[in-house]
Structure P
Amino acid sequence: MTVPEFQTFMVPVLTILSDGQVRHRREVEVPAAEKLGLTAEDFRDAFPSGKTRINDRVQWAITHLCQAGLLARPSRGHVSITARGRETLAEHSDRIDRKVLSRFAEYRDFLNRTKAPSGTAASGSAAGSHAETPRDAIAEAVRESNEALAEEVLQRVLDQSPVFLEQLVLHLLTAMGYGGRAGAIEHWGKSGDGGIDGVVRQDVLGLDRVYVQAKRYAPERTVGRPDIQAFVGALHGRQADRGVFITTSRFSADAGDYVERIPNRIVLIDGRRLAELMILHNVGVQDESTFVLKRIDEDFFDEN
């Protein structure tokens, strides 16, 4: 039989985890497929990259269930069922899909973030069938995958210590090309650092410096103008005029207006942008599959 789409795996995944045990996501894959009656041939069905379709479907099912709050990620790579997951499974033991998950506000927010912009291919499972061209379908699939990945990347960062975030943002700036061979990046992030977590020396003499502050805050917290003013004050103490303030939460409109009016060059990076930059520069993520889209070589067939 054909490996079904990822929504079909949601009930089997929840059923397996309904015993309350915390399992690594790989431990869920085989029993979930077996509950659907998939065959040995189905287990061998793979993409050109080598990743099996069953693995892909189960991972997507877990991602959507986590976004809806039916599953939790108690530790790295592990998942467990939540009280909401038990209740939903009891109510919809035959099938759970996006329509069922959409009853939860967190999942609706997730769908809104992954929804295709106006004028592009339709989002979700309809993307492939309604895209104008194969290129549109591929671009939409990559965009939706990255949106979901950004959510997971940010959650992984939130699960780590504040020091991890401080080191992460410096590593990210390096991956973005700051510091360079002639410069250097230094992590401070200790008592007495004056509100500065790190510094990027853009040249070998350290004449061109960018100071960094990183704050690991819960997503619902807002970083306001007072936080940015304190950062600017710390820059003045270093006789500096430029800095990057990175947070896992978000900035208030007042904070954004403030940095637009002051002479200092301050860049604000919120949690969403942080995750996007990590994906763009392969920090905390890695390439999984590469697809080549071919076209006609017009020169080859040009008689002239």
Structure Q
Amino acid sequence: MSSETTNGGAPGRRQPAERRRISLSAALPLVFIGLFFLYVLAFLAGPAVSIFVQAFTSSDGGFTMHYVDQLFGRYYAKAYLTTAALSAATALIAVVAGLLTAYQIQRPGTPEWLRNAVNSFAGVAANFAGIPLAFAFISTLGTQGMLTLWLKTVGLDIYGAGFSLFSFWGLVLTYLYFQIPLMVIIITPALQGMRREWREAALNLGGNGWHYWWHVGIPVLTPAVLASFILLFGNAFASYATPYALTSGLVPLVPIEIGNLMSGNVIADPQLGNALSLGMIVVMGAAMILYTLLQKWAGRWQKR
């Protein structure tokens, strides 16, 4: 009997070392999946459950609806409405501006250098937020900002005309700096998924550009555009550092109110802060569900 048969056993039988390697390679994905679920449990599900419990817990440890009822009071209801209005306004403007920008740079004949430049800027600007963004806008459009002072020299006093960077519309202008580039990034794959053959088929059937967009282009892009609007809405709704650094609470927004209640800058009321956080979780959860459903709807066209 040869040594190969003696050491290796029957033909086709795996060696113990080989079986161990295969077992290890099969177990590694399960380990990473388990670590991912532990991460979600520790930093998402766990805090969410804690917020839910604390929102209905009184100071003496009993059940109460007092803090949740305050969400429907005039002051905090106004904060939710203002936050929703700011998020919707910036999302709507960003959807229109970002869609037009992405469409222009994806059109045949657009110079490659211009397409690369816009995509590179969008990738950087979409992640430029928080205190650095607020400081950049204060330095540019604040009361003593560079652009504000330059406009005064040419006879245009924007603050005298009623504009203020530290107001609702000032926040809208600031948010658009990262909302529009984010829209360009997330809508580009949908535009790239639109096949040239669809336009050619519409033209061959006697239609024109308007017919193509009305019967093909708009229906195909609608799910992706709606999903993008919801994503941008949630992105703006949860922003904290930028409006806090820019307005210091002059505009009532839910994230800032939560920060004030939890940090105790004005009055410490953690349970009310948890109730406000619960309201944000409900809004963001609904946005995530709608976004997922719309992404599945849009995915039907991308697979064809």
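Any read-out appearing in this document is the output of simple, stated calculations on the displayed coordinates, not a laboratory observation. Everything quoted here is computed from the prediction, not taken from an experiment.
Of structures P, Q, which gives 46 when percent of Cα pairs over 30 Å apart is computed from the coordinates? Numbers along the way, then the final one.
On the way: P: 46; Q: 54.
It was calculated from structure P.
Comparing Kirkwood radius over Cα pairs in Å, for residues 216-255 alone across P, Q, which is largest? Intermediate results must be reported in sequence, preceding the final value.
Values: P: 10.8; Q: 12.0.
With respect to Kirkwood radius over Cα pairs in Å, for residues 216-255 alone, the highest-scoring structure among P, Q is Q.
Among the shown structures P, Q, from which was the value -13500 of helix-only ellipticity at 222 nm (-39500 (n - 2.57) for each DSSP H run of 4 or more, over all residues; to 500) calculated? Mind dumping the intermediate values first?
On the way: P: -13500; Q: -23500.
Answer by label: P.
So relative contact order in percent (Cα under 8 Å, 6 or more apart), computed for just one structure, reads 12; which one of P, Q is that? Intermediate results must be reported in sequence, preceding the final value.
Values: P: 12; Q: 27.
Value 12 for relative contact order in percent (Cα under 8 Å, 6 or more apart) corresponds to P out of P, Q.
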